[in-house]
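Structures are listed in the sections that come next.
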Structure I
Amino acid sequence: MKTNVAVFFGGRSVEHEISVISALQAINAFNAEKYNIVPIYISKQGRWFTGSELLDVRNYKDMKALTEKCTEVFMRPEYGDYNLYKAETSFFSKRNAVVAELHVVIPVLHGTNGEDGIFEGLLETIGIPFAGCNTLSSANGMDKITMKMILKECDIPVVDYVWFTDGQWFSQRDELINKIETKIGYPVIVKPANLGSSVGIGKASNREELIERVNHAEKFSQRIIVEDMIEQLQEINCSVLGDADDHQSSVCEEPIKTGDFLSYEDKYMGGSKSTKGMQASEKRIPADLPTEISEKIRHMAGETFRVLSCHGVSRIDVMIDRKDNSIYVNEINTIPGSLSFYLWEATGISFEQLMDKLVELALKRKRTTDRKTFTYDQNIFSLGGGVKGAKGAKGSKF
């Protein structure tokens, strides 16, 4: 019996198109003799669709025409119901038709509303096995501010930073500018706190540029982070596979940037290869590094994965300050572009084996979770209690 694997992609995110590319790469890597793949595309409006038409990247040139050829679907937020239902209900039907019974979910959703814990929360509510980080680790990994707080607490080095909300920026602008200039100094990098793919990121070398960059970043996020910019920068990426207790790190890569930092174009628009996702970006694999530096980065990547309680496959991006060879964790991508398969191929694990491992990890976590206690059989209401001890229930009546 084959395993029915649902691959979710698209989503309400500025990284929508990149998610489509990553998902189609992953779908093509599955062994068709072992798995039935159910592609589930989430439109930019948040509607879910399935159908074989989703498997051809050329169809995404006209998304309206594409979705009209597909079946709109949904899942019930009911624990234990792993069915995928047809959204339309006929006049005579009492319940929605089942399109597929799902066994495992592989989320390939980049950015907001997919990689940040929102979608993972739905999957945990349903209780279906899924690969990748859970709600908590997804949220912590996606938010650059929270992530750096956790890493700093765990003695994993990060650069100096100042963070604030868009509301604070408009009400306390002068104070924040003074804080940035005093604590960090120019140049700085300005980032939306919860986006990936270098969206909304900009360099500021003076106060005028700082204001301009923050005004741009706040269009994408309510939380902004301003970081010390390493001027003699070497960027290195490393992927980690497994769970918090048992994981391995890939070889390192050095992405090739065209400016002061990797842009969206550097990552995804490599000439005519823009349909290849992160695989298309220019890079050196393995990175040309001394062995001790490479091993230090791989260890640091694994520690980042561990302290954030990650699961599945992630990519950790680090920065080397070539002035003194200091190494800092920049960010973690809990659902990396192209699932970092190219790093694992260079490490000796094929894309097909990577997808096998993600399914195995999903089922293993489900078995572990099911052994935990979430409820007690005893009903306190049947014992005549409950009202007196309820918060705010004094004097209340049912």
Structure II
Amino acid sequence: MGEISNKISDRNKTDEKLPVLTNSAEYGIINQNKFFDKQIANKTDNYYIVKNNDFVYNPRISKLAPYGPVRRNLLSISGLMSPLYYVFRPHSVDFSYLEFYFKSSKWYKFMYQNGDSGARSDRFAIKDSIFCTMPIKLPSPKEQTLVGELLRGIEKLLSLQQRKLEQLKQLKKVMLQRLFVQNKEKLVPIIRFNNFNIQWRLNTLNGLQENVYSGLSGKTKIDFGHGDARYITYLNVHDNIIAKVSGIDKIEKDLNQNKVEKGDILFTISSEVPEEVALNSVWPSNYGKDLYLNSFCFGYRPIPGKVNPFFLSYYLRTPFLRKNVFPLAQGISRFNISKKNILNISIAIPSLEEQNSIYKLLAELDKILDQKKMNINQFKAIKKFLLQKLFI
């Protein structure tokens, strides 16, 4: 390190009005105002002046950076950086190559072997004089450039996929707000498919149900994890509008338990925060074995031919409906909601044909979202593989 970089010691002695920067393991070097929504630093007269392409080592450790992040200043501006950081300016090396080297784990062994004992739990301690002796194996300048260009291209593709994912999430949010009736006095949604013009009808969930049943009862820890039957986990209901077939676990058969059927709506009745009570999910398929529901949920079976359960599951997850639900939760350390309060929820329902159209649109949007998430995970896996294989 000492042969290919110089430690920066330029301080903000002239009180120059430069932005205060921070070094984030996730976002890199970023304006402190943007990262914290405010400027944390007050006195900056002793801060380092960091220029474009300077590198900064932040000793704060995290899951993303177990020895602290080393990041390159990719901003087109200079800024100020805390004197707690080690700032260095490389030379005689490709900047991108060095940037991605520090995103790999190839330098972790050196840090582990040379860190000081007695370090704070949230910071890694290593002397500047030791840090700059870190050995870095370098290929030819041409190969350095090619490695940097390849990894930069992967990052750009990953960033593009992530931006598209955020746009799709925003589109879904808008659809959930506008495809469903919010105003009980005006029983038509903001956005509507062609050929549908009849007002929606107000109903309570209780008036649309064929059956309501409880989750598992009378069970102890020894009953779980084995057996020919299955039960749907709490997190499966909590996390998904449409429950995942993978989100089930083993349990022994019990004729006294209620069975879950395709199209049943499942509700959570207990949570650590009131905003997460009565979260719902729909069970999507006919399961070959006896299938039960965990004890912190209850099941709701809509009237066949009157309600599309998938439409209903999306509707019950809309932000405006959720705002009316979570104030009904009661508790202090843990919050609960009664079946009665959930069944008294009032919603507006269109014809079955319109329900089907709305569900199909949202399901297709979710399918695209899932594919985009899969693409992002694939790019992340490629990047991780290359970071491990392109450096020594």
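Where a number appears in this text, it was derived from the coordinates with a stated rule and is not lab data. These numbers were taken from a predicted model, which means no experiment stands behind them. Cβ atoms are built from the backbone, for glycine too; each structure is taken alone.
Comparing FRET efficiency 1/(1 + (r/R0)^6) of positions 87 and 159 (r between Cβ atoms, R0 = 25 Å, to 0.05) across structures I, II, which is largest? Write out the running numbers ahead of the final one.
Working: I: 0.00; II: 0.45.
Top value of FRET efficiency 1/(1 + (r/R0)^6) of positions 87 and 159 (r between Cβ atoms, R0 = 25 Å, to 0.05), among I, II, belongs to structure II.
Just checking, which of I, II has the largest value of distance in nm of label points 7 Å out along Cα→Cβ at positions 335 and 351?
On the way: I: 1.8; II: 3.9.
Structure II gives the largest value of distance in nm of label points 7 Å out along Cα→Cβ at positions 335 and 351 among I, II.
Could you tell me which structure in I, II was used to calculate FRET efficiency 1/(1 + (r/R0)^6) of positions 127 and 183 (r between Cβ atoms, R0 = 41 Å, to 0.05) as 0.35? Working through the options, I get structure I. Work out which structure the value 6.0 belongs to, where distance in nm of label points 7 Å out along Cα→Cβ at positions 31 and 175 was derived from one of I, II. Structure of origin is I. Consider the structures I, II: one of them gives 1.07 for Cα Rg over 2.2 N^0.38 Å as calculated from the coordinates. Say which. It traces back to I. With percent of Cα pairs over 26 Å apart, for residues 135-342 alone computed over the structures I, II, the top value is the one for II, the highest of the group. In terms of distance in nm of label points 7 Å out along Cα→Cβ at positions 151 and 199, the structure with the greatest value among I, II is II.
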